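None of the figures in this text is laboratory data; all of them are computed from the coordinates on show. Note that the structure is a prediction, hence the values are computed from the model and not measured. Cβ atoms are built from the backbone, for glycine too; each structure is taken alone.
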Structure 1
Amino acid sequence: MGSRRFRMLALTSRQLDSAVDDLATGLSSWRLSHFLAWQDVKQRYRRSTLGPIWTTLSFGIQIFTMGFLSAFLFGAELSKSLPYVCAGMLLWALITQILNDGAGLFVASSRYITQIKCPLTVFLLQTIWRNLIIAGHNVIIYVVIALFFIVVPSVSILLLPLGLLLVVICLSPMALVLGIVSARYRDVPLIVTNIITLLFWLTPLMYFPEQLGKKRFIADYNPFTHIIALVREPLLGGTATLNDWLVVLAITVVGWVGAFLFFARFRSRIVYWL
């Protein structure tokens, strides 16, 4: 039994080559994934008068509600809590949508996968592009709040593009693995949704880490705290710590090594699971 399981998990050079070719071709086809992402956004708001503005309005209402609630419950100044909550939720929305969409990644694209020969990573990039476009709409809310409260960014704002890029690269293997597993087990998206709901309360989004006192370790040992810090701190005029960068970089490297091996092993089976 043990040797049989080992053979099932073993990777052949052909599987590794196919996975590398899929990743390389998928990255070179970024225009296709970008086009598919734009089509998704347009389709979502087809025949809508305001279109994507609805997303921005919904996000704005959520931010103002959470910001005022945070200031009331935790006794923070509104001028600090509202920009803090908005910057954190801006990235949290991107994280949750990438992971949630990743959980249904290949199932949602099954009509393409089963009919045409196309790199599977194109659909991963499609998910990333789509959520970056939506996040771009939501940035408007933060700009308005930052201007109102005169939030002055520091020189670390120059690291914001690099931080956002690292965050996206860090989230990509998570979405890829979730997409593969959910193609086989359709209960995975529901499990992911519930886990994300739990992580929301364990991540310093509505409260500052120092407000936890002796229980600050809850935030410090939460990887999403460090992921969010790479983007939130530059937006608020602060600087992400070296520890934040190292933690996210370590998660990215380990995540991609594991995701690549997992993808290489089960890539050929995805189409049959759909």
Structure 2
Amino acid sequence: MIKLSCSIVLYKTEKDIVKAAINSILNSSITLKLLLIDNSPTDILKLELAKELYDDRVEYLFNSSNPGYGSAHNIAINRFMNESDYHLIMNPDISFQKGILENIYNYMESHRDVGSLMPKIFFNDGSLQRLCKLLPTPFDLIGRRFMGNTAWAKKQNARYELHDFDYNSTLNTPCLSGCFMFVRTSAFEKSGLFDPRYFMYLEDYDLIRRINRNSKTIFYPGVSIIHGHAKESYKNGKLLKIHILSAIKYFNKWGWFFDNERKRINQEVLSVIKNNITTR
């Protein structure tokens, strides 16, 4: 048994970015294993990461095809399901200081009702990423992408992104970014793994929502990490199409305009934030 298993999915990723992510994980006293799943057309990264792969805690797996982000992580989750207490799903553009994983591990050990955790996350320039959200409605996603400069969209987005939340207290919300998911492996037994129908985008929202049905999914401000988030679908037409297709699959699964669970949970989250503001 190991305390922590980790997976990073690669696709034509710059070697220096990957190395920073690997070193962040390996700079830990926790007993762990890291699986790199490479969905790139070639395995050139294997040669470029030769030094990092020399560490026996790291394993490299080259996929002959690209099954998608969630499906690739599922390979690692299945590999370690019965071997580790926790599994870290992490983007390659994440980096953090020594002691972060230990802090999160200790928090999870002390809060057995938490199934998944996301820490406070900053951009490279030090600005905060607002990655705690409500469960999305079609209006939220359409407004953000296509009507972002209108007064209506700005108001809608402020609600969706929980702009009244100060990011200085823990928050149980079923919509957190999948760029860094520290998950209790036993939670997967009840929620299942990533839905393979999503090639990329919204597979994290789908999984976190399912985990939240059985345990808390926590934003934890006790530690912070860096995420070089690029919002590629805002710049790349092909990725935008994939994003739209994923949104269609998400709302077909959970409900477009009639989703009573979404309505109830979002009201609960907004109520918690409002009460915290009132009692300050």
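Computed values, structure above
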item: Computed -25000 for helix-only ellipticity at 222 nm (-39500 (n - 2.57) for each DSSP H run of 4 or more, over all residues; to 500) - originating structure among 1, 2; result: 1
item: Distance in nm of label points 7 Å out along Cα→Cβ at positions 95 and 207 - highest-scoring structure of 1, 2; result: 2
item: Comparison of 1, 2 by percent of Cα pairs over 20 Å apart, for residues 119-262 alone - largest value held by; result: 1
item: With mean count of other Cβ atoms within 10 Å over residues 31-38 derived as 21.1, matching label from 1, 2; result: 2
item: Structure responsible for 78, with volume of the Cα convex hull per residue in Å³, for residues 111-166 alone calculated and labels 1, 2 on offer; result: 1
item: Structure responsible for 1.00, with Rg/Rh (Cα atoms, Kirkwood Rh) calculated and labels 1, 2 on offer; result: 1
item: Label whose coordinates, when relative contact order in percent (Cα under 8 Å, 6 or more apart) is calculated, return 22 (choices 1, 2); result: 2
